Structure P
């Protein structure tokens with residue numbers, strides 16, 4: 001299965017769920033900004049959840065099916081269209097050769113994920129197929145996609161994907177009546193749940209109250225490394241210097257000027273700013289769909305609550321995977 005990129009859009013890269021085994025060597029996690037949508041796109045066509053997908057940032061991208069292809073897409077950044085007709089998301093879709101697909105802006109979010117059987121055929125580097133743009137490695141030639149690029153799947157499809165293709169293949173776009181209800185896996189979008197971090201007590205009471213009650217707005221100075229937020233200033237309670245210490249996607253740092261940054265997929269592995277909180281793992285995909293100008297609130301939960309929420313979602317995704325396989329067994 002093969003596509004050609006006609007128009008790459010603002011930022012389109014190949015990603016999986018990231019590389020975690022080299023943090024001690026200062027290699028960032030990278031991977032999908034919205035891991036939930038990436039996983040659901042893969043589950044919909046019977047892939048392993050970590051199969052490589054294309055992450056489209058916003059819309060305005062166009063690609064052509066050079067061969068018959070089976071796809072699934074998920075996320076809130078764009079709606080796929082062919083011949084001015086919407087292609088439904090979060091389900092397997094058969095696309096005949098020659099079809100041109102355009103991504104139309106979806107105001108609900110910022111990123112969309114395109115999966116094909118067994119993932120896109122790019123080299124595995126340090127245990128992952130994710131693109132790390134800063135160091136120019138991983139993904140498709142270590143860079144974002146460009147017009148004229150040709151991408152193929154790995155052609156080692158699971159039995160589920162083969163069964164799906166056999167049932168949908170034909171002369172026109174085809175898909176089953178069912179879809180994955182991705183919205184049921186999403187938490188309340190009105191607030192991002194956070195766990196107090198190591199330096200939470202370094203800040204004065206007024207600042208903590210403001211942090212957990214007032215809105216913050218995503219700045220234009222935001223990218224895959226981190227989100228700069230505009231809002232109430234966080235003031236220190238004590239004057240301390242922090243040696244560079246461990247950080248990870250979802251860590252919320254407070255800068256010397258009192259502003260806050262949410263570290264995202266391509267963030268460094270250590271940092272010198274104090275850490276006020278850590279975004280709960282189940283809510284980090286919500287952050288991946290934020291756009292400049294969006295407003296967020298933070299809600300404190302305990303570490304134990306965050307762990308329970310994480311395990312509950314993992315169990316739900318396991319059940320979803322089994323249900324999709326059953327549909328096409």
Structure Q
């Protein structure tokens with residue numbers, strides 16, 4: 001990777017070269033400072049060629065069958081002539097820091113389908129970090145000509161909110177028959193959903209899936225109206241039988257058409273860019289703070305004062321911030 005410049009990678013990415021795209025994303029994900037400089041050059045080169053896709057976030061409780069759904073849905077998209085990129089955000093191994101779910105191995109058929117690119121990514125130590133790199137990976141995929149980007153989240157904690165902030169359409173997959181249908185999923189996540197799909201609606205589970213669909217539909221009526229005037233859709237599907245998989249695409253296309261007509265699509269992307277400017281700035285400031293030996297020593301001294309009860313955490317923070325401002329002025 002060290003021998004490949006941003007310009008060389010961009011030339012390949014622009015031609016749709018998957019090897020160049022993979023190398024480009026590896027460069028973007030690298031923690032090495034010199035790679036970071038080249039990665040930003042690559043992102044800047046790709047930026048004018050990006051933006052021409054629909055970005056779809058897919059989440060759901062563990063066991064809902066996200067990978068099975070994505071494989072079935074991805075194959076349908078490929079058959080429809082779409083170029084599909086799947087970016088799967090995995091939890092990280094605490095030992096190696098690597099991707100431990102191995103989504104690519106769980107999407108065997110899709111992985112070898114023409115015009116489909118699958119990239120599992122380790123979540124790393126911070127969701128903010130992986131989100132920024134995933135956003136940059138999206139831009140690279142779009143520059144390579146992929147016109148629908150599927151971003152799979154792990155489905156736990158705050159990762160849904162992070163993924164929502166980088167996609168156009170947010171798809172929530174749910175299970176039926178797990179006791180009270182409205183348990184086990186945060187209200188806030190349901191409010192974020194543009195469509196809620198009850199999976200595994202096949203065999204003996206069809207009736208339970210339909211009941212769950214009605215309950216979720218009723219629950220969504222209690223939520224405030226969306227700013228984009230879109231009414232979230234609720235329905236069942238089966239990745240095994242293919243039932244209603246095509247309906248997911250119809251709903252996404254309908255959402256894209258409606259929000260582009262009313263101006264929300266572009267407005268949302270602009271607001272996301274502004275938010276990520278703020279988030280990236282925070283991350284850079286934090287990184288700068290924690291990489292300074294001088295500031296780390298000041299932090300240690302402040303912690304010792306707190307241990308002795310000489311200072312509160314708020315006072316310590318104010319003092320450290322003043323030291324940081326002086327430190328930043330020297331740079």
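Just so it is clear, none of the values below were taken in a lab; they were calculated from the coordinates. Predicted model only: the values in this text are computed from it and were never measured. Cβ atoms are built from the backbone, for glycine too; each structure is taken alone.
Overview of values
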| read-out | value |
| --- | --- |
| Answer label among P, Q for the case where helix-only ellipticity at 222 nm (-39500 (n - 2.57) for each DSSP H run of 4 or more, over all residues; to 500), calculated from the coordinates, equals -17000 | Q |
| Among P, Q, which structure scores highest (criterion: mean count of other Cβ atoms within 10 Å over residues 30-37) | P |
| Volume of the Cα convex hull per residue in Å³, for residues 142-261 alone - structure with the largest value, from P, Q | P |
| Read-out FRET efficiency 1/(1 + (r/R0)^6) of positions 86 and 318 (r between Cβ atoms, R0 = 41 Å, to 0.05), computed value 0.35, structure in P, Q | Q |
| Of the structures P, Q, the one that 20.4 was derived from, the read-out being mean projected area of the Cα convex hull in nm² | Q |
| Which of P, Q yields 20 [relative contact order in percent (Cα under 8 Å, 6 or more apart), calculated] | P |
| Entry that produces 2.1 once distance in nm of label points 7 Å out along Cα→Cβ at positions 174 and 206 is calculated, selected from P, Q | Q |
| At a computed 4.3 (distance in nm of label points 7 Å out along Cα→Cβ at positions 214 and 278), which of P, Q | Q |
| Answer label among P, Q for the case where distance in nm of label points 7 Å out along Cα→Cβ at positions 38 and 166, calculated from the coordinates, equals 2.2 | Q |
